[in-house]
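Visitor: So, here come the structures, one by one.
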Structure 1
Amino acid sequence: MFTKIEFCWRWFATAFSFFVFGVGGITLSIVAFPILRCLPVTAVRRAFLAKRLIHLIFRFYIEMMRFLGVLTYQTKHLERLHNAKLVLANHPSLIDVVFLIALIPNANCVVKGKLTRNIFTRGPIKMAGYIINEENENVIELAREAIAEHDALIVFPEGTRSVPNEPITLKRGASQIALRVPADITPVIIQSFPSTLTKQDRWYQIPKTRVHFTLEVKPVISVQPYISDMRLPVAARRLSSDLAEFFNEELQLNV
C-alpha cells in the first residue's frame, strides 16, 4: 500500500513540476524579461542578467523537485567548473540542461532551434542569448564571443538524448567548437538511476522508484595537443573519437 501511495505522490509531483516549468517560462517572458528590457543597460549586460535569473530559477526548480520527492541528486568536484570555458556532458535525460544551468551561474548553451518555437522556452532562450544550433554558419563565432565574455558554454556533443545502456556516439560540432575557438573541455558525466525522461519516455512514464542523479565534473581536457599535431578536419575526427571513448569508459558502456 505504501509503495502505491508513494508512486502516486511522485506522479502528481512530477506533473506539478512540469506545470511549474511551463508557467515559469511564460511568466519570465511576459513579466521578468519586459522589465529587463526597460533597464538602461547594454544588450550584453541584459543577457548577463537574464542568464543569472534563469540560473537562480533553475536552482530553485531542482531543489523544489528534490523537496517534493521527485528525485534526489549528488554532485562531485563542482570546483572544476570554476573558470570552465566549454562544458561537454552526456545527455541521458530531458532535465540535464536544467541541472547544469542550475550549477553554473555564468552558463550559456547551444540549443535546438525547435525550442525557439516552443511557447515555454523561446522567451528565456532569446533573452539570455543562448546559441541556436540551426544557425550553423554562426555557431562557432557565437561560441567564441560567448567564451570571450566569460560564459561557460554547455554543449551536449551527442546532439540528442542518449539511449539507455547503449554506447554513445558524438557529432563533431562540439569538437569543432573546441578546436576552432579554441577552448579546453570540462567534461561532466551525468547518470540517473533508474533512467527517466529519455527520448523514448513521456513525462508521465515515471520509474517505479525515485530517480537519483549524479553529476561528476571530470578534469579538464586540453585541446592543444590536437591543434598542434594535425590538421583541423583530422583533429576534429580524432577529438570526437577520443571523447566518445572517454564518455563510454566513464559510463562503463561497451563500445
Structure 2
Amino acid sequence: MTFNFKNTRIHYEVFGKGPAVVLLHGFLESSTMWKPLISQLSEHNTVITLDFPGHGNSGVLAQSFTMEIMATVIAQLLLRLNISTATFIGHSMGGYIALAYAELFSENIEKLVLLNSSPAADSEARKNNRNRALKVIDKSPKAYISMAISNLIAETSREKYSAEINQLKAEAYTFPVEGIKAAIKGMRDRKDRTEVLKNFGKEKHVLLAADDPILPVLEVKELAENCNATVKVIAGGHMSLIENKDSVAKYLKQLL
C-alpha cells in the first residue's frame, strides 16, 4: 500500500489486529528487514511497517531527510490509519526517528524501543565519516553500499551470514543514490535526544548487541540507564535481526 506525503510516494504495510506496533527500519534497510518477526508480532497486535523516503519502495522526498521530517511521515501515516497510539520499535536510524517522534508526538507513544540505536548525536568523528561517505557514494555508490552493509555485521559473523548480507546489498543497490545521501545528511545533522529519552515517562527499552561494530555499546548502555530505560545486551552485532533473531523476537514478544 502507498500514500502520498508532500507529493512523494510512501510504501507501507499493515498486518494483524490488536494494539498498534510501528516498526521502523534502519539506514540502507527497508520494511523487509522485519519479515522474520511479522508473523509472531502480529498474532495479537496490529503491526505497521513502512519504507522511509529513499529506501525500499518509497520515493525521494528531499535533499536531506531530517529525523523530524521522517517522524512527520509516520504521524501522517497513523492519522491515515486512524491509529492514535502505538508502540514504536526502531532499529538504528529507525531509533533516531522514533526519538524524534517522541519529541514531537510523545502522547501518541505507548512504549518506546530502541534496537541497536542511541539517543546521542553523532560524534565529530562520526560526522566526518558521514561526510566522507557522501563523497564516496558519488564516485562509486555500489562499492559504498557493499562496504557499509558489510560493516554492520560483526566481523566474526560475516561468513556465517553471507547470504543474508548479499540479500541486503542486492536490495540496497536498487535504492536511489539521492535518497541514500539524504538519509546520511539527516543522521549526520540530527540533534542529541538524550533528554527526550530521559523525559519520556512511559515504558522505554534499549536493546543492544555486545559485538556491535557501529555503536559504543557500553557507553550507550550507561547513557540509557541514566535515562531510566530498561537496557538489555544480547549477543551479536548491529544487525540483531540477522545475528540473533530468536533473542530479539523473544524480548519484543515479552514486552508487547
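Visitor: 21 is what came out when relative contact order in percent (Cα under 8 Å, 6 or more apart) was calculated for one structure; which of 1, 2 is it? Write down the numbers at each step before the final one.
Guide: Numbers: 1: 24; 2: 21.
Here the read-out was taken from 2.
Visitor: Check the numbers for percent of Cα pairs over 25 Å apart across 1, 2 and tell me which is largest. Don't skip to the end; give the middle numbers.
Guide: Working: 1: 45; 2: 38.
Going through 1, 2 one by one, percent of Cα pairs over 25 Å apart is largest in 1.
Visitor: Can you tell which of 1, 2 yields 16.5 when Kirkwood radius over Cα pairs in Å, for residues 119-230 alone is derived from it? Working shown, then result.
Guide: Numbers: 1: 16.5; 2: 15.9.
Going label by label, the one that fits is 1.
Visitor: Out of 1, 2, choose the structure whose coordinates give mean count of other Cβ atoms within 10 Å over residues 111-118 equal to 25.6 when calculated.
Guide: Details: 1: 14.0; 2: 25.6.
Computed on structure 2.
Visitor: When distance in nm of label points 7 Å out along Cα→Cβ at positions 191 and 223 is compared over structures 1, 2, which one is greatest?
Guide: Working: 1: 2.8; 2: 1.6.
Between 1, 2, the highest calculated value is found for 1.
Visitor: Of the structures 1, 2, report the one carrying the highest value of mean count of other Cβ atoms within 10 Å over residues 15-22.
Guide: Details: 1: 14.8; 2: 18.1.
Top value of mean count of other Cβ atoms within 10 Å over residues 15-22 goes to structure 2.
Every read-out reported here was derived from the displayed coordinates using simple, explicitly stated rules and does not represent laboratory data. Here the structure is a predicted model, which means the values were calculated and not measured. Cβ atoms are built from the backbone, for glycine too; each structure is taken alone.
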